Structure P
Amino acid sequence: MILHIVMVEPEIPQNTGNIARTCAILGAKLHLVHPLGFQISDKAVKRSGLDYWDKLEIEEHDSLDSFLEKYKPEENNMFFATTKGKQIYSYVDYSKMDEVFLLFGKETKGLPEDLLKKYLDKTIRIPMRETLRSLNLSNSVAIIAYEVERQKGFDRLEGISSYFG
């Protein structure tokens, strides 16, 4: 199974660094869709995932349109994370999918409204109290990505540790 984490116009370098670290740990491919709110060489990005950058596969895209042209939502298992999602992220059955794309929008605005309307049936959300806006972006990525891996039985990840015998 290939897991793709797609960050559309991320703005905060520390979030992207943390997400990069999560991708490295999971063996997920990280897609960065420009424009970015920082330089990829920014110290804050590198510091957040310092020991993991060389263990990470990153693909950069000039725009959301160029990403969607290359990886068509109609032809891929693509899910759009949003607080307005139609279904709860854990209700999707990822277990039989060979490849999964999880898209996340910028911290201040999320994914474009027209994109969410077009692919409404592929929108997912994390349940939360109605009175609060949203979780931190890097936390949201980790929650949903680990659900995909859980449903796959953590096949690609290390098994039970023998540390305690």
Structure Q
Amino acid sequence: MSVWDYSEGTLPWTKTCFVCGQDNPNGLKLRSRVEGDRIVLTHVTRESELGYRHLVHGGISMTLLDEVMTWAAILTFRKACVAAEITVRLKQPVTVGQTIRVEGWVAGGKSRITLTEGLILDDRQTVLATATGKYIPMPADGLHLSIKDFVESPEALLIPFLQEKGIAEKI
């Protein structure tokens, strides 16, 4: 049983986010989804993500882990959240053209902070990276702009905090 009200489905996405933004010309345009108690995304790495000649930049791995761990915190807090701290361990190289699975979940927390964990797996279930994160609710002054960035789509799960604020009618 998950800590949130969803067992499966595609999560909402935005216009501008580097990971999920549909209108970001430099972005990855990925869609995260709920699978039980995990947030998951799948990605085939691209040449534009290189660090060294054959290795995907570690910052890309960290960014993907942040995406799924942020969503885990959002669904747990039932409000927009931001990272306060992320620690990533790069265990195996990620290479161009590799299909990776990125997973994030809630590991614990208190009233103002959610502790998350995440990992990146290759297609043989080898762990390529692990992460831990601390997430806090987004400050109120940034919430209005963030909510306006979400794209309305019947393909995405309905997330109550986006509707409760009266800013987005349907997401």
Structure R
Amino acid sequence: MKTAVYPGSFDPITNGHLDILERSLAIFDRVILAVAVETQKKNLFDLEERIELVREAVRNYERVDVEGFDGLLMHYVVRREAGAIIRGLRAVSDFEYEFQLSLMNRNLNSDVETVFLMTSAENTFISSSMIRQVSSLGGEITGLVPEHVERALKRKYGIQGE
């Protein structure tokens, strides 16, 4: 069975993430969405909230597991016996950073491949940070995130009128 890990902070999960996940499932038998504790970022949602939002978003997907993880990604990938890491790319600007990460991961364990998937054209501008910013200011994010995520953002920011 070919297993891949799709890591991220998923703060929050977006339709762009789901696009990458769906295409990953065409390649791999099983995909683990690994929600990172992410100590270098200030998250809007805590780890438990992010895991719950992701689980709800993928509840209809077979062959998908959702787990939180802390520490070095490669250690987690090896523990889960995965052979690949999934990374989504939106623009050329993502590539340089992701390329450096993939080289470091290859240095740590050459048996694990990094698979880059370009997001669909309609999702290229969507990022979790952009979603948080627009949502915090009361902007419209319908269609950019799952409905339950939109509701959670409105609750988090105290926005009325769901």
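Read-outs: derived from the displayed coordinates by stated rules, not from any lab. Values in this document were obtained by computation on a predicted structure and should not be read as measured data. Cβ atoms are built from the backbone, for glycine too; each structure is taken alone.
Remarks
- Comparing distance in nm of label points 7 Å out along Cα→Cβ at positions 36 and 140 across structures P, Q, R, the highest figure comes from Q.
- Which entry (P, Q, R) yields the derived value -8500 for helix-only ellipticity at 222 nm (-39500 (n - 2.57) for each DSSP H run of 4 or more, over all residues; to 500): P
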